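Some structures to go through are shown next.
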Structure I
Amino acid sequence: MVCVERTPRRVPEGFAGQRMVVLPRPIVQRALDGQLPIALLPSDAGYFPRAAGHYIERPHGCGQLILILCVRGSGWAGIGGFDYAVSPGELITILPNEPHWYGTAEDHPWTIYWCHAAGEAAERLGSMLQDCGSTPVLEVDDQPRLVGLFEEIANELAKGYGIDHLLPASMALAHLLGLAIAGRRRHNAPADAVLRVQQAIGYMQQRHDERIDIPELAATVNLSTSHFCAVFKKVAGFSPLDYFLRLKVRRGCELLDGTSFPVKRISEQLGFSDPLYFSRVFRRICGMSPMAYRKIIKG
């Protein structure tokens, strides 16, 4: 959160080389009412290159989730009563009906990709995105990948109003939001914690055929057992033991699919002394027994 200079010349749109697609609102509503498998649709999308004077003010917000990716130049966003500086590689997220103001920097006009997302799923995903971070401006991990998704959304919307174009646009938006949420979760964890968890996971992967206790894992990354467990769950989303068991089950699936080994032999190769315990763990994670999994036709 910083103090930033507001845009002196105010231009909502109309920039050389810009691209903008806006769906008619009846088309959006009809798609959300039943054409799409989930209530998520980009209603507006665009690209503003070197948008000198760009400025938008919505004191009462708007009905859609707004995403703005800055790829060059700089700008600012006023959200929740605070001003935030925006730099290349940062994504602005504005929740539906949230009052906001944003604009480009005067000296280095920003180049942005933007999208408005409509539907109940947009509101839920937007809330998830802000819940796992302290500010509405987040640094992205893979800018080219997000740019590709913004472009895909605009390309599909520009082709027409049929479900053949609205559905791919909806799925591209879901992918974009999923990547943003995952990226924010990673950024929220201290870099040192992420590195230690990655080291522990590497240790697990090399020893999925063994038995490892939690103090041993904690010792490999020089943390106490209690601190290690807390850090691991925050970063990975599972306890260390549960994560390790899931690695074993994933390897068990590979052996069930790629060999004719009996379940007892597979469980032994994975470090389980009791095949019944392996089967219980497998059922808990996969929702079926190892033999039932093997009978499923795959590929």
Structure II
Amino acid sequence: MTLPLVSIVTPSFNQAAYLEQTLCSVLEQDYPQVEYWVMDGGSTDGSPAIIQKYAPRLSGWVSEKDSGQADAINKGFARSTGEFVAWLNSDDLYLPGAIQTAMEALQADPSLAMVYGDVRSIDSTGKVFNVMRYGEWGRADLMAFNIIGQPGVFMRRSVLEQAGFLDLNFHFLLDHQLWLRLAQQGGILHIPQELAAARFHVDAKNVAQAARFGQEAYAILEWMQNQPTLQALYATQKRRIQAGAHRINARYLLDGGQAGPALRAYWKSLLQHPPTALREGHRMVYAALALLGLGRLKNIYYRLRRGKINV
């Protein structure tokens, strides 16, 4: 039996420190039918030389100025031909067997638009400090801003083309907005297995520009209200959905070191839908300790919690 082709796209811009590890994590997968495109945005840090080193094993690559991450990924999608598609950022990694596992799940159920696995959090050295474990979430859960780690997602091309590629108006939660559009077209399935690793480092968007993620959560909140297939569900789950947006805003504000605004956002979430807000009760405590200036105590508390829950 001929296995279906899967296309992987890596957008790249000045991530030479991690790029080679990313490339190898794709090229060393055991699934035999992989088409791999690297779309570099005109890096000046030596990234093109790294890509050139692996060029014979790539389906294609470019190094040219683009309009950002979404534009680069969309260019890769447009060039690719696989029945299934995914993208892997140039500082993230696939774990061994990830593609094979995802393809088995997608092939087993033709109604699925996408599948997603759990994702490790790693630091700049590759050390694992957390595992982001997800649930069997549906459309309502995504609307309430249950965030799925992008490196663990694989999509069916036919559904992606129906939903449309990444929206260039989004730069931080562009993946979440796409998952919502895919979920309007087909089913989504959680694979309870670690498939990928997301790297957190000082130059990563989710660290360097953390506070801007919340702004896009509110933009997605507004967008949802104008989607005919989401309006009815939004009306019945309004408080939970709005609480989710406030919670995500608070999470990223806290990651950006803004404890005061984070606590205010958590309070808004708590007022809208307490169960949604209290999922991050540990972060509320952390934010309060940070605001009080109890730095040493909050760091001890957070280290203790980190080993027990997803952060």
Structure III
Amino acid sequence: MNDRYAHIQRLAAEHPVKTLCKVLAVRRGGYYAWRGRGPGPRQQEDARLAPVVAQVFAETRHAYGRVRLTRELKARGHACGEVRVGRLLRTQGLCARPRRRFRPQTTDSRHAGPIAPNRLADRPAPTRPNEVWMTDFTYLPTTTGWLFLAVVLDRASRRVVGWAFSPALNTALALAALRMAVRHRRPPAGLIHHSDRGSQYASAAYRAELAAHGFLASMSRAGNPYDNAAMESFYSTLKTEWLARQALASPAETEASAFDYLEVFYNRGRRHSALGYQSPVDFEQQLN
């Protein structure tokens, strides 16, 4: 009932109280008695927490719904429940952009390069970093044309360990992302490198790079994009939380903006449900 009274109070400047009470099925006497008592403990706590919710929502780049936002608020010392956080988001007109549904897309594997076996098919999910890496491409529309992004993702921690941009979708782009990952992580031989069946990953140059580091090549089954679902999910998140919220200009500006999202927010700040609502960096640190 208090929620209805509060709703009437918010709309009273625009509509007659009599009409609002009738629409919301409350007694006018009850509303005026409630208003005369002043805000109760619940309303006072809502008033205190509402600007905090709005501030943290902005600091997390409008990416969090009520579940992740509640975890973030609790981590910052604000005791609150998901229902309250969801209500305070709604009353302030704040809403995280919904993620687009994963739509499987198959890769054109009509090339003469060899196809590696799917080494993940019967293998349990990795529990430590640098056991399994996954990689794929996506395209980004900019004001100066298409720009392609290659990313290498650690399967256990969901951390982006390598990435590269290029106006051309080729083997050199894939190698640039892989070499960045190797340079930063120094993984041991035996790491499983999983990709789709694209010609870039089946090329002689890419296979030679994997062999030089002692990595084991793994590829998705034909026509089965779910084998690389972690990468598909990552790109869905990227496009929802970063790409859909801004217009990308020049390649240099796009790369700077991507670094801010990938390294500053995604790796170090974004809470993942698959990691117990920790960021990739925090998840890796707890394992050490």
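No lab work stands behind these numbers, since they all come straight from the coordinates. The structure displayed is predicted, hence computed values, not measured ones. Cβ atoms are built from the backbone, for glycine too; each structure is taken alone.
Computed values, structure above
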quantity	calculated
Structure with the greatest value (metric distance in nm of label points 7 Å out along Cα→Cβ at positions 241 and 257, set I, II, III)	II
Origin of the derived value 0.85 (FRET efficiency 1/(1 + (r/R0)^6) of positions 17 and 129 (r between Cβ atoms, R0 = 25 Å, to 0.05); candidates I, II, III)	II
Origin of the value 72, 47, 29, where Cα extents along the principal axes in Å was derived from one of I, II, III	I
